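Bear in mind that the values in this text are calculations on the coordinates, not laboratory data. Here the structure is a predicted model, which is why all the values come from computation and not from measurement. Cβ atoms are built from the backbone, for glycine too; each structure is taken alone.
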Structure P
Amino acid sequence: MKIDLLVAEIGSTTTVVNGFDGFDSCPKFIGQGQFATTVLEGDVNIGLKGAIDDLSNKLSSSIEFKELVATSSAAGGLRMTVHGLVYDMTVKAAKEAALGAGANIKLITAGKLRKSDLRKIEEARPNIILIAGGVDYGERDTALHNAELIAEMTMDIPVIYAGNIENHEDIRDIFKDLNAELYIVDNVYPRIDELNIEPTRKVIQDVFEKHIIHAPGMEKIRDLVTGHIMPTPGAVLEASELLYQELGDLITIDVGGATTDIHSVAEDSDEISRILINPEPKSKRTVEGDLGVFVNMKNIVELVGRENLSTKLNIAKEQLEDLIANHKPIPETELEVKFVESLTLEATITAIKRHVGRLKDLYGPSGKKTIAEGKDLTKVKHIIGTGGALSRLPNKREIIEQIPMSNKGYELLPKADVEILIDNHYIMASLGVMSKKYPELALELMKNSFRGNENGLS
């Protein structure tokens with residue numbers, strides 16, 4: 001069987017392949033295969049071929065594909081360190097660019113680097129280092145100081161400079177005799193209260209694609225992949241931005257085994273923009289590394305509380321302890337499903353509260369003044385559920401419906417009439433990388449997934 005496109009999602013433990021066909025008439029999702037990721041065996045292609053064989057078995061036909069593209073969070077994903085001047089300004093802008101590209105940020109520093117910071121950079125083993133600092137024609141010394149110290153480390157990894165435009169010549173001089181690749185892009189924070197993260201985000205993804213093949217176990221990936229390779233979280237945001245063109249302001253929520261990711265693509269309302277004290281990017285991603293329904297399950301249990309969980313599930317404390325001790329990646333019994341749904345609800349609400357902005361009252365000589373901080377989601381009309389939990393659990397819609405209901409009155413959350421869409425086929429990351437070449441087809445397939453039946457077949 002020959003198909004138009006195969007998309008591989010190479011995770012840290014599992015490699016999934018999604019097959020798509022009918023590009024010349026009616027695009028359709030034909031199925032999904034999976035296999036254990038084999039980075040540790042020194043060749044990720046072993047796991048990739050295993051996932052393709054699994055799809056072939058499910059379709060009862062050997063698979064040939066015209067194109068193969070991929071997303072990857074294997075080999076540690078896209079590990080980055082970010083270094084800027086003032087945390088709430090240039091550092092925040094650089095962080096937003098890195099997260100939007102799909103990075104796993106291992107270290108953030110503000111101000112001049114110290115010896116302890118340099119040790120932490122070495123321990124983080126980043127794939128990319130991002131240096132920012134200073135608005136254009138503003139403060140110069142901090143970014144130059146940091147660049148000189150990083151250059152002296154001779155780590156021979158790509159460095160991106162996205163700071164004060166006046167430093168470009170000096171930055172080139174600092175890195176000119178080193179093996180490390182240097183990329184100079186537009187300032188992420190060119191003027192006070194202005195973010196410019198898209199150029200940096202694009203370069204980060206380009207550098208990742210160029211260098212991912214050098215990661216342990218990934219060296220042979222280009223033997224099979226014919227097109228783009230993107231960080232998996234960056235691909236989900238790419239898909240969300242594509243949907244934004246069709247649907248307007250939206251949120252995508254991905255509750256996973258290890259993390260919960262929130263992606264929002266939304267403009268500030270006129271009312272909030274007038275009182276917002278710091279700018280926020282239109283496209284924003286936050287990663288909650290302590291909120292996962294499998295790897296970090298115990299963190300969520302502690303957030304909910306054992307007594308509350310026992311009451312919600314209507315079980316004895318001994319039964320709850322047994323559930324916790326024997327927790328599986330995929331729930332099987334009705335009680336296990338209810339347990340994971342409780343964890344997913346807590347992860348969803350906690351993550352969205354960390355992502356969203358809020359109103360604050362300040363009191364001064366002239367009386368009370370209301371300000372807004374953080375991301376404004378009040379105009380959001382669609383919330384999309386993706387990932388294993390929010391595409392598979394029976395009560396996924398009911399979980400997402402709790403988001404507007406959880407508003408304490410001062411949070412900039414969506415209203416109660418928000419529409420919920422479910423990525424039934426669990427293919428948003430695949431469609432994000434596909435959209436690099438086939439945006440219209442990716443959009444159509446996404447709509448099909450929202451309409452698809454619960455077991456993910458068209």
Structure Q
Amino acid sequence: MKIKDFSRALAEFWTEFRKSASGLIGLGILVVSLLVVIFEPIILPWRDANTKWRNIDYWIDNSAGAPPAWTNLFAKEKKAVTTRLESPGRVESDMEGGGKLVTLTFPYSFTADRAPLDLIFRATINGDVPVTVNVDRPDGTSIELASHFEQGLSNQGIRVTVNNEAKDSTFAFVKQFLSDETLSSMSSGTLEPANIVFSRADAAMAGKFAALKGDYKLVVKAMVFDTANSSIADPFFVVSGSASGILGTDDMKRDVFSGLLAGLKWALLIGIMTSAISVIVGVLYGITSAYFGGVVDSVMQFIYQVVSSMPLLPVLIVVSAIFKPSIWFIVMVMVLFFWTGSVMTVRSMALQLKEETYIEAAKALGSNNRRIIFRHMLPILIPYSFASMALSVPSAIVYESTVSLLGLGDATIVTWGQILHDAMAGGAVLNGVWWWIIPPGLLIAVMGMTFAFLGFAMDKILHPKLQTR
């Protein structure tokens with residue numbers, strides 16, 4: 001086909017396609033999905049979510065089972081939102097006897113009704129660098145939260161958590177406001193340091209949290225004795241709140257929104273690759289069966305009936321349970337069953353096509369069977385399979401999600417089915433963690449709806465008899 005003819009055919013197809021509202025909706029969702037996949041490295045909140053989805057250490061600073069941040073809009077009591085504080089104010093001053101004192105100041109505005117769950121300081125240390133962490137409160141008081149000193153580090157990360165290292169210092173702060181009788185029944189182990197840091201300073205602060213809202217300063221002081229061989233780099237604070245991100249976190253502290261974005265490309269890849277390969281195989285199978293006829297057609301139709309009568313899901317579950325396959329193996333198994341979808345339609349059209357005059361003329365001119373099939377019949381019949389290709393994508397996505405939901409998928413990648421499996425195993429339904437269940441389920445449904453809309457629209461265009469349907 002010439003480029004000019006192809007352009008004209010494409011223009012005619014688009015003219016008909018844009019008359020279908022559902023088709024345009026499906027196309028719009030597909031385009032947005034492809035853009036998300038292309039720009040995933042930029043928009044993914046947690047950049048290493050693809051490779052470290054099951055690495056607990058990567059998510060350790062998050063809070064477990066935290067609802068989405070936007071739920072605060074509907075809550076009477078506002079929760080602190082997990083926030084990462086970077087780019088602190090940095091002041092370096094000389095110390096007596098040599099070395100430098102590095103002061104890092106992280107401003108934090110606290111406006112919630114509930115205190116954060118923890119305050120976590122992270123940095124990369126080289127050499128011997130003692131670190132102290134203080135907080136300056138809006139009421140003018142200051143608390144020394146923690147002191148941390150590890151020797152002989154070689155560009156290694158340190159992690160200082162207020163909940164683990166500030167119990168004694170916050171207890172000393174509380175003692176200023178409590179009576180001896182109250183103190184006798186308390187100990188540092190009974191306090192939650194983060195609550196004390198963000199609570200009003202009064203006699204009731206140890207028993208009931210009352211938010212002290214305002215501007216806080218988290219101050220880190222690092223003593224660099226050997227400026228040539230010691231340093232502190234990449235400092236940041238994580239305010240771990242009881243609400244987090246766009247879609248919250250699961251019980252392993254993983255960001256659900258990052259997981260859904262990371263799973264989008266696999267949903268598209270699995271669906272499109274499975275359907276494309278299946279349709280190509282099915283079209284060639286149907287054309288070959290119709291073209292040769294006779295014994296060849298009978299044998300091929302018998303094979304078709306055997307394969308089409310076998311249930312895919314039980315076979316897929318058994319194979320996955322035995323081999324613990326990769327995602328590519330799962331795709332291959334689905335292709336072995338999906339190719340039957342377009343065979344009968346293509347075969348019936350090929351039976352008519354092979355009786356056309358130009359096919360007879362090609363035979364008379366000495367064209368071999370391969371040339372007739374690939375040059376004369378396939379280009380005409382393949383467009384009619386585009387609708388079948390689009391309609392088979394949802395099935396591929398659902399089958400993979402089902403296998404993953406049962407815990408038999410490829411554990412090396414992030415898919416929506418695996419997120420649902422983890423939610424089921426983590427008791428998300430019983431615990432009311434709806435943001436761990438509903439979003440992946442909705443995305444599976446929306447992606448299936450997208451390709452169904454595209455398939456129905458193309459079906460009407462490529463099969464004119466269906467336009468009155």
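Worth pointing out:
- Mean count of other Cβ atoms within 10 Å over residues 110-117 - highest-scoring structure of P, Q: Q
- Structure (P, Q) behind the derived value 20 of relative contact order in percent (Cα under 8 Å, 6 or more apart): Q
- FRET efficiency 1/(1 + (r/R0)^6) of positions 206 and 422 (r between Cβ atoms, R0 = 35 Å, to 0.05) - structure with the largest value, from P, Q: P
- Label whose coordinates, when distance in nm of label points 7 Å out along Cα→Cβ at positions 102 and 334 is calculated, return 4.1 (choices P, Q): P
- Answer label among P, Q for the case where semi-axes √(5λ) of the Cα gyration tensor in Å, calculated from the coordinates, equals 35, 30, 22: P
- Computing helix-only ellipticity at 222 nm (-39500 (n - 2.57) for each DSSP H run of 4 or more, over all residues; to 500) across structures P, Q gives -14500 for structure Q.
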